[in-house]
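So, here come the structures, one by one.
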Structure 1
Amino acid sequence: MVERTQESHEVRFAPPSEDEVLEYRPLCGLAVAGLILGLFSWLAILHIGFSVVALAAILAAAASMIRIARTPGMIGRGLAVAGCLLAIFWTAAAWAKDITHARLMDSQSREFGLLWFEFLRNNEPAKAMELGNHPAGRQPFNSTLIDYYLTDRDRYESFQGFVANPEVRALLKLGDQAQVRFYQAEDQDEERAVQVFAVTYEEGGAKKTFFVRLVLHRAILADKHVSGWYVESSRGPITPGAL
């Protein structure tokens, strides 16, 4: 508001009203940073390592709310709260996704490993060996599969090497007397799972157990938009935890 005196014609400015003062309250830069970081927290869905972005958003939002509380007239609390909530939401979603994926990997690899043991217990080494091939080039599991390995010299030598492995030979000898159970998961990532299985059998009236480690690999079949497993390696008897 402007006032003009009649004597000197001097221009004087009236004191600003309360509404005019509030209109120019400063915006907290940390609150804006917290919101921006919160918006980018969705990157944690791509990789859990990006959860550091969400952590930075939460820290920036918390610091901004402290600053706003200590600075009269400063605004931005709503932006800080929004950034914090976005960071928490995307972090929780990323962890839920990773936990679900890990459990799915564990259950699928465990089931596939037990199938390998089942083929050997049923005296079907050709099928067990075939599980070691990439799923894209795997032969059909039918009555002619054994002929596939016996009618070619290179394939036959590979087959002989497979059945000569100590763990394979022991499982073929025990047959259905062997009781196989999952023992523990030693390692797991996006593509591999290292599982240990316990094989229990009875000998001389006493139960004995040995352990077999399977390294299982998950392959993506892009043309079919699915994934498949294969046995990368087997080793036994082993001591669990000793690589």
Structure 2
Amino acid sequence: MLFAYQSVDSTNLEALRWSENNESMEDVWFSASEQTGGLGQRNRKWSSPAGGVYVSVLYTPPLLLSDYSLFGLITLAAGNAVYELVKELLLENVVDVEPLKIHWPNDVYYNGRKLSGILTQSANKGKLITGIGINANASFSISETNRPISLREILQKEVDLSIIIDRLQKSWNNQIRLLAQSVQNGFVDYVFQTERKLAWLGEPVTVTQTDESQQPAISGVLTGLTSAGALRIQTADCERVLVSGSVRAK
């Protein structure tokens, strides 16, 4: 089920409002040509001009993924869905795939510039909402935060937004299925496959904490992910496991 809008404040908020008065056994998708109040992590505003792909999916997580501690894996599954969709587009247009990376925990970057952002939130009746924004045909200034990049800039041509949304839905369904299978089999395969796509894997990074504890930044080598999708950082003294933070090359 897909509800398409020309403009909304936020597709995540629209999904939340819908869930308050409606029920569905299947995933419900909400898309908009633009958002006037797009949401990002930690209540930041997500720039959502016309020409982008802005969608949210309202769903009941599979029973195997219903534990709150695994919600980080669902966000990574969304990142994988975007990654695989974009990878297909790059290959179809004979464009280099190597600069495409998952920027833990909730972004997809190309050549060090932000292409997609993801936000997972709790909804009513045990459901979750995952919002996905992809810079498709929208125009951005490179001076903006995270130096955004669009599919149009990468591919040197405009993309059909309806096709991107359709392929994203299929990619999402596939990744959730693969993740549930991996959890049943002990996590290892899905985490390993995701690790290979991480920005700065095996390289020195600095992670700025984003919780309320005001902890100092952590520097070390990004060594991978835990089974629950947390980040593993090898410092000079020990391995640290982080469930949130902003990662940058050191």
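When distance in nm of label points 7 Å out along Cα→Cβ at positions 74 and 122 is calculated for each of 1, 2, the greatest value falls to 1. Comparison across structures 1, 2 (criterion: distance in nm of label points 7 Å out along Cα→Cβ at positions 114 and 162) gives the highest value for 2.
Figure out for me which of the structures 1, 2 the number 2.9 belongs to, where distance in nm of label points 7 Å out along Cα→Cβ at positions 98 and 130 was derived from the coordinates. The structure behind it is 2. The maximum of Rg/Rh (Cα atoms, Kirkwood Rh) over structures 1, 2, that is, the highest value, falls on 1. Given that helix-only ellipticity at 222 nm (-39500 (n - 2.57) for each DSSP H run of 4 or more, over all residues; to 500), derived from a single structure, equals -9000, which label among 1, 2 identifies that structure? Derived from the structure labelled 2. With FRET efficiency 1/(1 + (r/R0)^6) of positions 154 and 194 (r between Cβ atoms, R0 = 35 Å, to 0.05) coming out at 0.75, pick the structure among 1, 2 it was computed from. The structure behind it is 1.
Each value in this text was obtained by applying a stated rule to the coordinates, not by laboratory testing. Just so it is clear, the model here is predicted, and its values are computed rather than measured. Cβ atoms are built from the backbone, for glycine too; each structure is taken alone.
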